[in-house]
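Below you'll find a set of structures to go through.
Readers should treat all values here as calculations from the given coordinates under stated rules, not as data from a laboratory. On a predicted model such as this, the values are computed, not experimentally measured, just so you know. Cβ atoms are built from the backbone, for glycine too; each structure is taken alone.
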Structure 1
Amino acid sequence: MTYCVGMVLDKGLVLMSDTRTNSGVDNISSFRKLHHWSVPGERLIAVMTAGNLATTQAVISQLEERTKAPEDRENCILQGATMFQVATQIGRILRSTIEEVQRVNGDNGKGRFTATMIVAGQIKGMQPRLFMIYPEGNFIEASWDTPFFQIGETKYGRPILIRGYERGMSFEDAVKLMMVSFDSTLKANLSVGLPLDLLVIAKDRFEVTHASRVTEDDPYFATISSGWGNALRSAFYSLPSYTFSDDA
């Protein structure tokens, strides 16, 4: 399993993903699920992946190859005129990859090789945009009503994001909020694990503002984890106590 979050702010975009993949409790590995490409001064595009590892790696490999392809070959990452076109082309690649795998594997492959992606970025002259792409190749875009997307193991970290998110918050607060969301997910589900990859994309910069990998010995993440646990216990005991008395 995995957990990825993409968030739209007034200041830009913040993305975070875990790196754990597993095929049973005795076969656990780490693979990067957050990838980005840029043309300095013109565009920056990032993709996060969740689902079957072979499928997602096949899609990412195709995107990588297209960035190195001759000019006469369609390049959805570096040549798409808008982020909508970029998302459309990535959706087509995802759908065709899944269809090809299912065709080769027949009925045994149905439902086993699906994947979901988050596509984020900005092209010069346009606003930063965030999309979630489904296995069928169609997608939805983030809006004022839905300003962040999650893929993978979403249920444990979602309440944190819903309660804490504000569109005008700083990048630093957004990263802190995401770390709390990831910590809650890590505590609840062994299929999500460190290290975590973080990418911050400031509006109209067209280059990575901040990128880092959060490992098990990261002191800030350790502080967030312990501090959040203590804060929850403190908040819990500050609430009014339930009573069995009929006179209460």
Structure 2
Amino acid sequence: MVQSMDIRRRILEITSIASAIIIWEIIARIINKKYILPSFTEVVTAFLELVSGGELYRDILTSLNFFAIGMGVAIAVGIPLGIMMGWFKTIDKAVDPIIEMIRPIPPLAWIPFAILWFGLTQYAAGFVIFVGAVFPILVNTYTGFRNTPRVLVESGKVLGCIKNRDLIFRIALPAALPSIATGVRVGMGVGWMCVVAAEMFGVSTYGIGWKIWHWNDLHHMDMVLTYMLVLGLIALVIDRLFRYIVQEWWLKWQTGVVV
């Protein structure tokens, strides 16, 4: 029964994608203007051209490098700061007003400072991605710790967890893991969207975001759409991979341990 439902779900997914491609192709042929809407076949041709030339691989690796820098720092800052704010009221009261003033500022607004502080380097791009990703991680970590059931904390104290360090790592952190995982997932999505903005000011002559602007200036919209689709596909792969890691290792206890 379960296997039959999985097969039906897969068929539905494939059918929906195929239908979208067919509609796209029909609309593009009706418009018949490549600079307005390239057809699916033209995008496939452009994709094969990029793959055969090897340029696409370097662009993907460049963007992933920027993304890894920004996300790495966002996780390293967001989770510890969220833990401290969620567990210690004094830190929360001291830091929260500053966070709430900075958080609404769009990542794009930080581009001038990114260039000023880091120059036209990979770290400038990573900083813009960091700004986009850190706040979802911080807020969800904070929320997870603030919502730790009081009964778990008191039970931990009865069982010998007296110090804050023990209560944090043995009680609050496991309870907050689902919320932290959600924050990291949302942060990765926002961070990946910031890749285009992070690359548009020329930190490198490679990268998916930079190539979107480059081909747009040359009015090669088939190339632009190809890179946009690659951007979306990579985001899908990153999200599915993270969800698999979370479900199979990080939060496997939620669904039970399969022997």
Work out the source of 2.7 here, i.e. which of 1, 2 gives that when distance in nm of label points 7 Å out along Cα→Cβ at positions 8 and 32 is computed. 1
Suppose semi-axes √(5λ) of the Cα gyration tensor in Å works out to 41, 26, 14; of 1, 2, which structure was it derived from? 2
Source structure (of 1, 2) for helix-only ellipticity at 222 nm (-39500 (n - 2.57) for each DSSP H run of 4 or more, over all residues; to 500), computed value -11000: 1
